[in-house]
1. To test your reading of the models, identify which of P, Q gives -9000 for helix-only ellipticity at 222 nm (-39500 (n - 2.57) for each DSSP H run of 4 or more, over all residues; to 500) when calculated.
2. Taking mean count of other Cβ atoms within 10 Å over residues 510-517 for each of P, Q, which is largest?
3. For distance in nm of label points 7 Å out along Cα→Cβ at positions 446 and 582, the calculated result is 3.9, so let me know which of P, Q that is.
4. Compute mean count of other Cβ atoms within 10 Å over residues 150-157 for each of P, Q and report the one that scores greatest.
5. A value of 86, 69, 49 was derived for Cα extents along the principal axes in Å; which structure in P, Q was it taken from?
6. If Cα extents along the principal axes in Å, for residues 478-669 alone is computed to be 57, 43, 32, which of P, Q is the source?
7. With distance in nm of label points 7 Å out along Cα→Cβ at positions 278 and 390 coming out at 4.9, pick the structure among P, Q it was computed from.
8. Out of P, Q, which structure matches 1.00 when FRET efficiency 1/(1 + (r/R0)^6) of positions 158 and 318 (r between Cβ atoms, R0 = 35 Å, to 0.05) is calculated?
Structure P
Amino acid sequence: MRINRRQFLQTTGAAGLTLAAGPLPVLGNLSGHVDRRALVRRHNPQIMQFDPFAALSVGNGEFAFTADVTGLQTLSTESENQFPLCTTSHWAWHRALPPAGLDPKNVRYKDYDTYGRSVGYATDSTGQEALFNWLRENPHRFHLGQIGFELQKSNGSLATSDDLKSIRQRLDLWNGLLESYFEFEGQPVHVQTCCHPELDLIAVRVESPLLADGRLPVRLAFPYASSGMSMADWNHPEWHATSLLRPTKNRADFARKLDTTDYAAGLQWSDGAELAQRTEHEFLLSAKAGEAIEFVCHFSSGPFSEKLPGVAQTQSAAEKHWRRFWNDGGAIDLAGSTDPRAPELERRIVLSLYNTALHCAGSLPSAETGLLCNSWYGKFHLEMHWWHSVHFTAWNRFALFEKSLAIYERILPLARDTARRQGYRGARWPKMIGPDGRDSPSSIGPLLIWQQPHPIYYAELSYRRRPDKKTLVRWRDIVFESAEFMASYAEFVPKRNQFVLGPPLKTVSENTDALTTTNPAFELAYWRFGLRLAQNWRERLGLPREPHWDRVLNQLSPLPAQDGVYLMQAGMTDTYTKWNWEHPALLGALGMQPGDGVDSDIMKRTTRRVRDTWQWDRSWGWDFPMAAMAAARTGQPELALDFLLLDAPKNRYLPNGHTFQRANLPAYLPGNGGLLAVAAMMCAGWAGGPNDSAPGFPKNGKWSVSWENLQRWM
């Protein structure tokens, strides 16, 4: 498809960085039917100047390619330390060789006194620093290959972002097509970029007079793997190998080897272009004549000899894929709202739907930065799996969540081994892992427990989706083993006649001493929730209730409270004056969770206390939707919106819909997933809540909320 320059400029505007600004147009369809195409397209990102934090991605849930304003990864050097431009896939993992003489199986554990017995955790690196760090950093995700223009100025030097003029870029969310226009030394360049929905393949069409002059070659370069944010090491070409095969005139296949990691890439181009090898790992695709070229680049975990689809075929497939995505599942339309925050909230929702479909809907749980770049070496955190992907259920896109759930079946034996080694029954789920399921050593991670009920939550979502024997059988062992660990982890204190949680443990907030932490509010409620549902599963399967689980349920300590509000953990009377930073996790007990053991009136007062006292500049992207959930569930819709749109450093959404957290965390998908979770809850409601539509929005005449195909929360 040719790019019509005049039409493209007319649709992208004249100057400046354009977001969804001004009042939303009134569609006149506020009775439940949503004009989805209009809804989505009014939030197409439009970029008018180079900004590393406006980088846009195309992808399919398993693979993603992130581009700058040229539509490719031309300005990678300028972006690398701010918002890296990477190409990666869920299968793209690299493991460096372990330190000489060290066996990864021989990590030493630190013993913690646990009510009279020693329990070992991999939390102390003293005397084993090299092994400790290697275990944390391996395996790690890596950059499959950089694809960008080599823009040559007339004097022979390479261009920088300052040399690009009249930039116009638009991501058409409805079709999954990234369209880019810029001028370089007075000459126009048009680029179309998209991703195939079923292959790890990008398709690109380029039009420019510069092609015929040989001044616009496309550069394909392969780096060595890095566990750092950029995923790439360009300084050690001798550490990896690239082998080139030319099966046909217009195709090249590349065999890549990085230590024990092998993968393949394939490049296919249109007539009128030729490929030249410049270095062992660097190749240039140049036009021989004419002002347009097309190419596709495919990546795979092994050799791929099949015919590759062309650009037009890929664009057509991508268009069908994204139109199906937007037409299926839920939708929320805030058109007609007079509250000035409505356009921005709707923009965040639409872009979060796109970004989570790219980064949180794959065969593995998402890393905090998804498939954008490395955070925590590209590993995923199982306590955050909820925040990345549970929202798909409420938006009636359960299949996008279900793809990543097989990880629990795969690592169940490892989780059992961990529990057994520590003297517990059942299965103890790890915190920070790669696809191998091995937990990473850390001063914090191994002591966390709030991920333990997660699989029971997911099993229940699966059962509500498909309430049949097959679902019960599939999840049976995971539910029962999770509950068995939870019941054995709770310690009975005779003088209190209660079961307690910890010490040692690290709470959701991770900011207090594991040796003194007892009975955190979030974890107590979640323990009740998990054990209650596990007993329901036994009954569904025709089994008797487990007596010990009931004993723990009946005698578990109450949530800590004082002066009519909940505390973060037992004895923490200075919750709101000293420990009022990091995650306000006590709100999650009635919000993210349905509130087992929670008094709604106390939680209502707690939400207001948190709003007034918390250090929101030290909170994280998912804290704001978590707080909004608690406010909505306690009948405070105005407060819910205040939380959701609070002006705080880590609650600001970039032009691409991502939330910057800090220098080495330029995007944070748990914020996007949390936003979608609470938005669905505020529209469709929750179990035990009001039966009216959009109970989480104020009834003050300022909000016109049209929604469809969303599910109520449990």
Structure Q
Amino acid sequence: MFKKLFSKDFFFGLLLTLFVVSLNYVNINTIQQFMQRVEGMLYDIRLLATLPEEKRQFDEQVIIIDIDEKSMREQGRYPWSRSKVSDLVEKLMAAGVVTIGFDIFFAEEERNPVQQIITKNQQLSSNFLEKIEQLSPSVDADKILAKTLRDSEVVLGFLFDNTAKTTGVIPDPVIDWKIPVQQQSEIGVYFSVLGNIPVIQSAASGAGFINSVPDSDGFIRKASLVLNYRGTLYPSLALEVARVYTLADNIKAVSKSSHGISWLQGISFGNQLIPTNEKGQVIIPYKGEKYSFPYISATDVLNDRVDKDMLDGSIAFVGTSAVGLADLRTTSVGVQYPGVEVHANVFESLIHPEILPVEPDTTLAIIFSLLLITGLTLSLTMAKQGPLVILLISLLSFSLHIGANWYLWMAMNISLPLFQILLLITFLTLYYSAIGFVNESNKRKYIKSMFNQYVPPAYIDKLLHSAKGLELKSERRIMTVLFADIRNFTSLSEQFTAEELSDFMQQYLTEVTGIIFSNQGTIDKYVGDMVMAFWNAPLDDDKHAYNAVTTALHMINATERLTEEFKQRNWPEIKVGVGLSTGEMNVGDMGSTYRKAYTVLGDSVNLGSRLESLTKYYGVDILINEQTYTEVCDVGILCRKIDKIQVKGKNEAVNVYQPIGKESEFDDAMKHYLCLHDKAMSRYLNGSWAEAIELFEQLKASSTLSTKIYDIYLSRLASLKNTLPTENWEGVFSHKEK
């Protein structure tokens, strides 16, 4: 652990952590918008996944009076006359609606029909015009609506818009907010407003702005409860409806000052304290998708088609869901979401603050701490690990953070950002996976370079890409082992200087090792001038006996070629004996806790070593056991039988053979010679001594192959020719020496 703290991998992991932390402080719009967009998407996923199947219910019944397509078909195109709006208000109040909030503002005066008549008919007598003018108040829709509003609890809407010219009026401020002139605030500032005409506004119980506050991606996830208009705070429509509904006289803004900035903490009215962020915003606790609140068509209210029990005691928001009136918003719970329903959601949360998601003032500090802790922890745990371990750590970290984030949301209504944490985990996972991949690649190269000294490169590539790659556990399998030794090496080495001997051995061993590798063999060990190799491990080789015999033949040819080269350097010629044995062997990692070697053990291995020693006795270059012979004779390798022997330490006799070469390399004369040899051996084994002697002498005279074997048999037969074969004669010769 201490070494990891000072490792390069940990240092870069820490740099990545600091980079992700710094994103909070980078004032680049593109980056900030991207982060907000992704954070918003994660918030939307969490919100939609945790919406309850049953909509929340409270004692207060919040309803939407909808100026929908049906209302416009029956009542005429919107905007309606103020007198019709007055009728709507009267019917709602008569039905028992407690408070009405209009997601609508009345910025222009409605034309009085009497005044229009007078203006266009000035030719009429003044007496007649005066009498007509007396009718003007009775058809003044603005005054009619104002009269109705005075007798009702109605909150009107208005719109802040810095791109427009101020029209209408807004009511006197009801928010108590005082900060020193020199201090700044994060609350949105406006200088123009589209308000209501004075006669209507003065009659209403209050007014609130209807501005929406979309995030950078256009989604409405938060609502501003207050906005700054020319140095004074004004409430939103939902907040003003809540104030009027609770009979609160005013609203108090709770702030704290720090470093010349006034930080809004929340707002209070009546007995309610609503925490906000520094911009005066709250997260909207959407009840569900659109139409989660009861919708009542405005035309049904005007035509008395609504059950009064549905309206009695309710709080009504008047707005529209009609596409043509362009009051549809994009929200976390769906697009084409009626703006009036956003106000209804906010109002309900103001009356019941316990449903408001909380965004702690210390969110930035919390995220900063989590990023540092997560970054340090992952940098320590992921460094020097393999891809699988890194993946498991990454998945665990993702699960912990997502689980904790969702738990805080569902159990405690706390909303914390998640994107930066996930981004950090992703970056660290990718970084350490890349480092792990590089380390793994280097490790593979190291293993390959190390095993290249023992196993052919092509086999190493297969090992590294195999699912069982380096599972070198001990097992029993049929294999072929090869022992090759330079004859009379002790006396030969005395003819070299130390440097010459080193050069000699390097050249010789390089040559024979290349031959072994080219025939898919595995080097077991070098012991002085002795080379031990085996086939069919660690990877399967169905032709192991054939490949081993081919290797032995090539080694003999290479030795002859090297001898010619050595003569030019005044070095002595060399002869090599090779013994091969095929059979069941134990193969795998073997040794002690201090050192292990990948090697083979078993009787078949020992037999291969004995056969190598016997090559000098029989005067041949190569000897193989009967199982090797059986494997190769059917695939075109010519062999001659050498003897049936019993090696020291073994009771069972074995037939041994000398591989001559590939059948395709010899003419019919060689095949005739081998047939004659087989006939001589047959006569020897069945006790026909005279015939055997004749045939062996004939073979010796031909000198086609080494003749020492025939001297051996003629010597044996010299003591046998005057005797008859015994009953248990099998032609077995017992070697007393290893």
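None of the figures in this text is laboratory data; all of them are computed from the coordinates on show. Just so you know, these numbers come straight off a predicted model, no measurement behind them. Cβ atoms are built from the backbone, for glycine too; each structure is taken alone.
1. P
2. Top value of mean count of other Cβ atoms within 10 Å over residues 510-517 goes to structure Q.
3. Source structure: Q.
4. Result for mean count of other Cβ atoms within 10 Å over residues 150-157 over P, Q: largest is Q.
5. P
6. The read-out was computed on structure Q.
7. Of the options listed, only P reproduces it.
8. This figure was derived from Q.
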